[in-house]
Structure P
Amino acid sequence: MKHIIEIENWTPHTLNKLMGCHYRQAARYKASDTQVIGVYAKKTNTPKAQGKRHMTLEVVKAGAGRLADPDAYFKSVLDALVRIGLLRDDSSHWVEWSQPIIRRGKETKTIITLEDIAIHPAHVHHTPRRTAKPMAKS
């Protein structure tokens, strides 16, 4: 199933901004991004991740000025999605992603698309079930 979270008039903080400030300020920026994404995820009834997902990130910027590098917004968004449970983890075991799209447009917005990936049963690693050992007789 595909879930689209579209956030008008907003872009996440860039990696340069996160790395170029005091760690407490970076934590506030990441918390702010998490809160915004969380509010819009609720509005769109995006369910928590049950398994692996594919993520696409598109950032549209209005006006003049230099566009950021494609990966500039990725870290903050990925961390936010994990924090609010829309991704199980940011490892390749739980998420696949496409190259982020950064483009010019009439209105600034961020579009996050999450698509559930069906995993073939042969690829699922099962932990052996433990059975109780019989108690030794005294």
Structure Q
Amino acid sequence: MNIVEEVSSVRASESSITSFEAELGWSLPADYRSFLVETNGGRPEPSTFEFTTPSGQSDSLVDWLYSLSDDPYYSLRRNREIFGSRIPDKTLSIGCDPFGNQILMNRDGEILFWDHELETTEGVVNVHRVASSFTSFVEMFS
């Protein structure tokens, strides 16, 4: 995965990650921590991925991976404020696709796809498992 556009030129420090983990109340997986230290978010290329829903195979692409910066649109903290009450407990929005759907990470490090269009549909699950880890997630990009 190449980051073709950065959110911030400032990389996340260990202390900023530790502080954010304290706010979350859980530790980020080692592979995701490394990503924040090395790139601190951005627009990946390639970025298309596939996942399974109850209706069958689906796909999307990552528009942005969020950062530990003060960016008003692509900040982990800012998007936690926006989506925190709308996404499942013990998940964090780590990115988005171009259509407003969110890429989530749960406290076990799994990557999930949150479909905003199905958010209010009674009885419909709008969260789908994509990958077992951040590393396996970015390895699937095509």
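Bear in mind that the values in this text are calculations on the coordinates, not laboratory data. What you are looking at is a predicted structure, and each value in this text was computed from that prediction instead of being measured. Cβ atoms are built from the backbone, for glycine too; each structure is taken alone.
Observations on the structure shown:
- Structure (P, Q) behind the derived value 16.0 of mean count of other Cβ atoms within 10 Å over residues 37-44: P
- Per mean projected area of the Cα convex hull in nm², the highest-valued of structures P, Q: P
- Origin of the derived value 38 (relative contact order in percent (Cα under 8 Å, 6 or more apart); candidates P, Q): P
- Label whose coordinates, when distance in nm of label points 7 Å out along Cα→Cβ at positions 21 and 61 is calculated, return 1.7 (choices P, Q): P
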